[in-house]
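Several structures are given next for inspection.
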Structure 1
Amino acid sequence: MQEVVQPAKAGGVAAQARRAVVIRKLQKDDIFNALVAGWNDFRTAPRFGLVVGALHAMIGWLAIYSANLSGLHYFAYPILTGIALIAPFSAAVLYEVSRRLELGEPLSWGAVLGSVKASGGRDLGWMCLVSLFAFIIWVDYAFVLYLMFYGLDMPDPAQFIQQALTTPKGVVFILTGNVIGGAIAFSVFAITVLSYPLLLDRDVDFVTAMISSVRSVLTNPLAMLAWALAIALFLAFGLLSGLFGLIVVLPLLGHASWHVYRKLVEP
């Protein structure tokens, strides 16, 4: 079963034929194979992934330090988890590395960054704004939820964790936060999972990219849910490792996302 998504911009029959996005059904081993291919790309050109992963880890450490310095300990968690919402933008470098490895093109920082800028153009910037807006909503939601349950009281981290895990109010707070937060995260996943690699690879606008991304999830609901859960598990490992795991996890997921895109979209 294939589904054709027509682009939002009109540009003649030839242009539309060139830009048409055909979504494919994923096979049962496609996600696993994409992870294996992503790991191979990372091992082949590790310097790009290590830089991207290290930058995210440093941003995370800065978020923790800022939260502790300001006394807003709770907000370190939503900020750290919210990094996943903007990671697809920074992973554009990794998509381009995987694309060049696929085609046998030379790899250098100048070539990769120049190609990302040339291929993505203005629409990649618009997608970045979409991800940034989602991140702001994520943090605002965390802030409002905390105020609803705890008001302006900000206990120390140990006391807060004890209250969250041992009191009825704390358990409801944790469940509500994670269930609604998970729904927000999956919604963002649905509009971005295909958008960034598609914008780098094809002559489409960002609206078409987002529509195609949502259609890919609707066409492959179970497989894409499995991919979203795999991303969540890898990121959880990265966070629980003191953020050191992100240095490897993010490159792996970035490269693998390119291969998931390749399996989802007809060349």
Structure 2
Amino acid sequence: MKQKSSEPANLPIVCDADTLRSLIRKKAVRVIDVRKAEDYQAGHIPTAVSLPLARLLSDDKPETVVCLLEEFGIAEKMPVVIYDDTFGALAARVAWTFQYVGHSNTALLETTFKQWKELGLETETKPRTYPKTKHPLMVRQEMYADAAYVEAAQSDQGKLIVDSRERLNFLTEHIPTARNIPYTMLGVDGNILRKAEDLKRMIENRGISPESEIITYCGSVGTLSGLAYYALKLAGYNNVKLYPKSFKEWKSLGKPKDEFKEATYWDLSAE
């Protein structure tokens, strides 16, 4: 069935620049800039509002996040596109959080702001605000994992834990049973994520079945693992969770970890 023009566009996981520009012209999208406030003030994508990642992380309780959606005038079905200048990792953490509290129509911009400018695309310095709106809170618990859930997953053959840190960090210490998909392997040629078929091939080559439930984590706040979360989703892995408090919390809780005291080499199996 053809989508009526009055209905909001349903965004894919990654939104290309041309699609975003078209939505901006139609005033049919909310663009979120998650860089630092001073970077936003120096220039941003037209119509974008500023939501520095630090502000979100200072209080990311679902009720507080919904208040942010309302502050930015984001109604329940409005398309939202998020970008950063950090290869998509900061944007991924914010996008995941929006979807976790119930705003499913959220996408990552395929490029960083630096690449947007290098393509010669429009920017502005005008700060943007919008009339407040109402947004329902619908927590999607199936997207989230805490430390207890990760610990239980270690002994469940149907669940896999994925560490998205760089290979040497993983080899030095990691959550037992975790497999490594370094975040550095997820993007290519100026795009924050590779094409779906390339991601699928890379992930399957690590012995990770599409039937598995996968839990991603990284070093501290779920940015690198947020990007891995969306890479897995783009590759067709439907049952994915993020452990947003990640390895920092795991260690602070005194949970077991695997360590390699002589991890001073690069494991070429990661290539």
Structure 3
Amino acid sequence: MLKRVFCLFIFSLFMLLSIGQPWAGASEIFDLMNIEQGIVGISHQLENKKTKVMIQKNNTTYYYNINADKDVFPLQMGSGAYQLAFLEQVEGNKYEIKSSASIQVKLKDDKIPFLQSASPVYWYKDSEVVKMAVKLSEKMDTDEKKAYAIYDYITKNIKYDKDKITSLETDYIPMVDEILSSGEGICFDYAALYTAMLRSINIPTKLVKGYKNDIDTYHAWNEVYLQKQGWVTIDTTYDAVMLENGTSSKFIKDIGDYRKEKEY
């Protein structure tokens, strides 16, 4: 019997309130210096009120919690016109728009956002995950071999934590160095760790959320760009659990077994 993998479903329902006046202060809030790299910055002094950023392109909208005075968010929907909004909590799940901006994004390559450190996957040059990624991949001569070496390490050394899901807040963001150090996590942690490690060695990687056909809860996995194959689906959580149960799995998954809802 296949062991079910329980994962974190991060979803916040909230109402946006128009305040009946022009949105202002966009230049003070949004840092647009790196939009050609597929990221937008937010600069705002955190106070007692919760804040969020909305990033919208066409009919697709992403909301993110702002967790630091300066934070970074992906422009993962490719080149084109984006709407940005800075939201501040009024009460409970009600937020009002305090600032907004319309921007045009032109990327040299639509894979660029998937090489960056940005919510919900943060990594830094001196991160332990970066050092480990370099160590594991330094003797490999192709991106596929590098991706497999890091996959092999994660599936053999990170254990699924069945109890963690019950104690997490809905705005949980993985700290990838902590996941690497503790050696355990949930599907969001596995996917964030793999994303950070591969991006740090210049392999475009997506963190994906949605559903797998034989898992009855919300799930997270990865898509990795390999030079000769394009985007492929890899699921370190699933394979780590299968390995723990004595069953081997294919490195690259059948995309038909997954239903994507969000990608970062």
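Since every read-out is calculated from the coordinates, none of them should be taken as a lab result. These figures come from a predicted structure and were not determined experimentally.
Quick check: -6500 is what I get for helix-only ellipticity at 222 nm (-39500 (n - 2.57) for each DSSP H run of 4 or more, over all residues; to 500), calculated from one of 1, 2, 3. Which structure matches?
3
1, 2, 3: which one has Cα extents along the principal axes in Å, for residues 61-132 alone, as calculated, at 49, 23, 17? Of the options listed, only 1 reproduces it.
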